[in-house]
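Peer 1: Pasting the structures here.
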Structure I
Amino acid sequence: MSLETRTFIEKNLRAISEKIEDLAIKHHRAPDEVQLLAVSKTKPAESLQIAYEIGIRDFGENYLQEALSKIAILPNDISWHFIGAIQSNKTKLIAENFAWAHTVSTFKVAERLNRQRLKSLSALNICLQMNINQESSKAGVDIQNEAILESLIEKIRSLPNLKLRGLMCIPEATQDFEIQCQNFARLKIIFDRLNQKLSLNMDTLSMGMSGDLEAAIKEGSTMVRIGTDIFGKRLP
């Protein structure tokens, strides 16, 4: 990997880390409450190695086979997060190779992940994906149907090889800051309500990307998923 690429990633990581810190302070939050998840889909392992050497340990991948090729050659203390669509034929490899799965939305998928998690590994951290705008093009539990959500959570709590860490969302695309805030605030309200009503210990709100970072931090995100602003434009 060229010195130019290393300098580019170093500069970007410094800039995004400072931005997260500044936004947290602006919105009266502690900077260490917001974790950076480096979204590394389509990026070569060499770019991830640079980010690793700078100090990044959490990487998010959307595409399973691509991720597995990186997992095989990169340091084994990386925490890999699966953030793509989970199909039944993918659950075994996700369960065996990832520390996190952010996009669980059905008990069928949760049960498969639980059953296929290796006993030698700690529980798989999961987030439930919420469809906060009722978009037919997106997966996730309908945010308006809390009865279904509560039932799903109660079933998942019985699965010993999974650890429910929180909720995740990909809201509708908009540049309107107020709408962005409204979307994220809705999820935060449900997150807090579930924790209280069901006596949960969820600690993760996986929400916010480059285009809606400030709104996400303002409304309580604990993990922001950033790709392009670290590694550059996505490869085709």
Structure II
Amino acid sequence: MGNSEHIVKSFDSELQRLYGEIQRMGEIAISQLDAAVDVLQRRDSDAARRVVANDDAIDALEHEVSNDVLRLLALRQPMARDLREVYAALRISSDIERIGDYAANVAKRSMVLNQGAPVSLAHGLPILAKLANTLVKESLRAYAARDADAAKAVRDRDAELDVQYTALFRELLTYMAEDPKQITPCTHLLFMAKNIERIGDHATNIAENTWFLVHGETLTEGRDKRDLTSQ
């Protein structure tokens, strides 16, 4: 094997290591959001604490990805498509880390909610979270397959999440106006819903970075944003 061929094989093996770390990060983040919603529904504060503690695993993996990317950039000095691979890995790992943070935040607030009586409108959060997690799964699947069209489809579906989030937001505001005693728990639910909506935004970021990775250009077509909560 010539030296240049050895360098190429070594670079490829290091990229594969990166992909493995990102895949593992994604799997943990997806399970974290599922678990956060599960502990919310079961009102299980002990399990919620475990969800919060598990976020450390995602943080550690993102640190590994960052170190691997820095080493690849310094030692391999990649160009063109290889540089996009490394850049996308760094950006996508950062998005997954944020998804994990938001899932942990949902679990943290569920512990506060457990100190009071159950709130009937909490049922809207699992519906919102299910769609958000679907977007995360599909965005990571598109990235793994380097499927730009599938990535764009994920990006376009974020509007569905915005519609659900806006409806829940308005429902919670109405509930708070009708019964002032519900203001505190509903405020926590509002923050939890916003965390889940942000998870959808990070799934969209993953999709957009996948498009850039494949095509070498950003998606210029405007996103259909339907988060109307500021209106």
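Just so it is clear, none of the values below were taken in a lab; they were calculated from the coordinates. Keep in mind the model is a prediction, meaning the values are calculated, not measured. Cβ atoms are built from the backbone, for glycine too; each structure is taken alone.
Peer 1: By the measure FRET efficiency 1/(1 + (r/R0)^6) of positions 79 and 167 (r between Cβ atoms, R0 = 25 Å, to 0.05), tell me the structure among I, II with the highest figure.
Peer 2: For this comparison of FRET efficiency 1/(1 + (r/R0)^6) of positions 79 and 167 (r between Cβ atoms, R0 = 25 Å, to 0.05), the top structure is I.
Peer 1: Tell me which of I, II gives 2.4 when you compute distance in nm of label points 7 Å out along Cα→Cβ at positions 31 and 135.
Peer 2: Values: I: 3.1; II: 2.4.
Computing distance in nm of label points 7 Å out along Cα→Cβ at positions 31 and 135 on every structure in I, II gives 2.4 only for II.
Peer 1: Now, a different point. When relative contact order in percent (Cα under 8 Å, 6 or more apart) is compared over structures I, II, which one is greatest?
Peer 2: Answer by largest value of relative contact order in percent (Cα under 8 Å, 6 or more apart): II.
Peer 1: Which of the displayed structures (I, II) returns the greatest value of volume of the Cα convex hull per residue in Å³ on calculation? Write out the running numbers ahead of the final one.
Peer 2: Details: I: 127; II: 114.
Of structures I, II, the maximum of volume of the Cα convex hull per residue in Å³ occurs in I.
Peer 1: For the read-out helix-only ellipticity at 222 nm (-39500 (n - 2.57) for each DSSP H run of 4 or more, over all residues; to 500), a value of -13000 was computed from one structure; give its label from I, II.
Peer 2: I
Peer 1: Out of I, II, which one gives 2.3 for distance in nm of label points 7 Å out along Cα→Cβ at positions 47 and 183 as computed from the coordinates?
Peer 2: Details: I: 2.3; II: 3.3.
Derived from I, not from the others.
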